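Derivation of every value follows stated rules applied to the coordinates shown; laboratory data play no part. As the structure is a prediction and not an experimental result, all values here were calculated from the model. Cβ atoms are built from the backbone, for glycine too; each structure is taken alone.
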Structure P
Amino acid sequence: MLYRELNDESRKELRDYFEDRDYMVIAVPRHEPIRMYVVRANRTVETARRVHNLAPPEALLLGEALLAALLLSSLVKHATHQKVLFKLNLEEGSVVAEADGKGRVRGFIEGQVTGYWKGDLTVIKELRLGVPYTSIVPVVGNSVKDTLQYYFHQSEQIKTVVDMAVKLDDEGRVRFAGAYMVQMMGGTSPKAEELMEKRLKELPPLEKFLEEGKRPEDIATEVLGDMEPRLVGLKEVEYYCPCTEDIAKASLLLLSEEELNEVLQQGPAEVVCKFCGRIYRFTREELML
């Protein structure tokens, strides 16, 4: 495994390279099978807020869902197009976020989702050869963070600690959005596990770190402390929707000829992407009908 010591020099290089861009760091201690993922997604969540024109409660919830999907992208192969889908199915609506191994994420909200916290979480991850694996767990606690931790405990059976924070300014724009996930894999020594659990309980909430302007590499260093943290992975993060005219047209052609003719009687057929809001219109001639 290629790695870089997570020290003052490497942290400065990361600050200089990424500056204000969003990114994720993956760090491990030298001698224990513990993994830590830390993501900064300020611009990513702000883009989602603007694309969907969200009010503060919905912006906060979709922001947390996007962060959850980015953390879940640890389940697919790094730096690939393999995807993981995070979907909260609540009583009167749903929240959907999708991320791939390259750090690209997108999402949307349907219906009323800021009321009573009850429902289930569906996680769909692509395995090799594009084969999907689906897991469903009930929503627990009263947050995305609680439910995500429960998912890892139930479905992945990995001891996982998650924290996340999204904060808006007085005008409803995203001030910061970030998350971290610590996983104690099989083979972690009891001493290291006890030390890590104690440290995580004593640390301030992630929101405080983000308020202080700490970056992903700083937070990884704070959490892993004297366990000699090493940087083993990096990925830039962005809000990205790959929808195209061809994809939109293909979705229309899934309709029966009768259904499509009925749509076209009202004028050009229209497809609206739920993830980015782009509108695609097609005439009968363009659909070759």
Structure Q
Amino acid sequence: MPYITVGTENAGPIDLYYEDHGAGRPVVLIHGFPFNGATWEKLSIPLLASGHRVITYDRRGFGNSSQPSTGYDYDTLAADLDALMTKLDLRDAVLIGHSMGTGEVTRYLGTRDSRRVARAVLLAPLAPFLLKTADNPEGVDRSVFDGIQAAILEDRFAYLTKFCEAFFNWDENRGTLVSEEAFRAHWEIGARGSAKGTHDCVAAWLTDFRPDLPRIDVPVLIVQGDQDRVLPYAATGGRLQPMLPDARLITLRGAPHGIPWTHPKEVVAATMEFIGATAMTHA
């Protein structure tokens, strides 16, 4: 299994696990919270079949990657992505993030030049700014995030059940868009994550991405369900697109947060059309 070392904690390395398959134009898939790269299968297989090189990796703290006690902030997480992009010397790449993974994409493009990136896809995005403040009244009350962290500390496994229910809109989609087995598999993937990382990632959701947005100079596709119970559509994708002049928004009616699993045909079709278009040229 391939790994890249992105730092150290005490005497041990902090290693990221990644998979690199296929040939052609590289597509990097950055997974959502609290899962890992294994949850991309409904997108990675069609991308491979269409002749793309597909790279997935597990965020620090999750999957087969190391589980350090620090680094669950977007500056560090974007640096981890940059280390992977540099190690593999990716060029003309497409970055595709889901949920928390859209934060890495946004911070990476907002703080580094885009010479390695041609396009970006944000599925159920976190940006522009999730926390309600005086200058961001559309955001979510801080008490919601405090409650999530308290629930994780109290009983992380019970919290994961509630999270998966919201992730899939389980009450509406059970047995149709999501099987019992798929629900259980996602829960088990989340349960294998770092307890500390699961808790600390919640604080990263409060990152203000608004300063990053004007620096993004590649075309962006945003896809989100309007029934997203994890990242409310009106607070995220619904207002992100006007802040990105070179962005297109596709709204999936009735869709939940977990669209890479519940709506793979729609996500794949939109992604294929988007990345099949002529890429922006970079100096």
Comparing P, Q, where is FRET efficiency 1/(1 + (r/R0)^6) of positions 6 and 62 (r between Cβ atoms, R0 = 30 Å, to 0.05) highest?
Q
One of P, Q was used to compute relative contact order in percent (Cα under 8 Å, 6 or more apart), and the answer was 25. Which one was it?
P
Answer label among P, Q for the case where helix-only ellipticity at 222 nm (-39500 (n - 2.57) for each DSSP H run of 4 or more, over all residues; to 500), calculated from the coordinates, equals -9500
P
To which of P, Q does the computed value 2.4 (distance in nm of label points 7 Å out along Cα→Cβ at positions 118 and 134) belong?
P
Assuming 0.20 is FRET efficiency 1/(1 + (r/R0)^6) of positions 30 and 166 (r between Cβ atoms, R0 = 25 Å, to 0.05) as calculated from a single structure, say which of P, Q it is.
P
Going by mean count of other Cβ atoms within 10 Å over residues 86-93, which of structures P, Q comes out largest?
P
Supply the structure label, taken from P, Q, corresponding to Rg and Dmax of the Cα atoms in Å with the calculated value 20.7, 70.
P
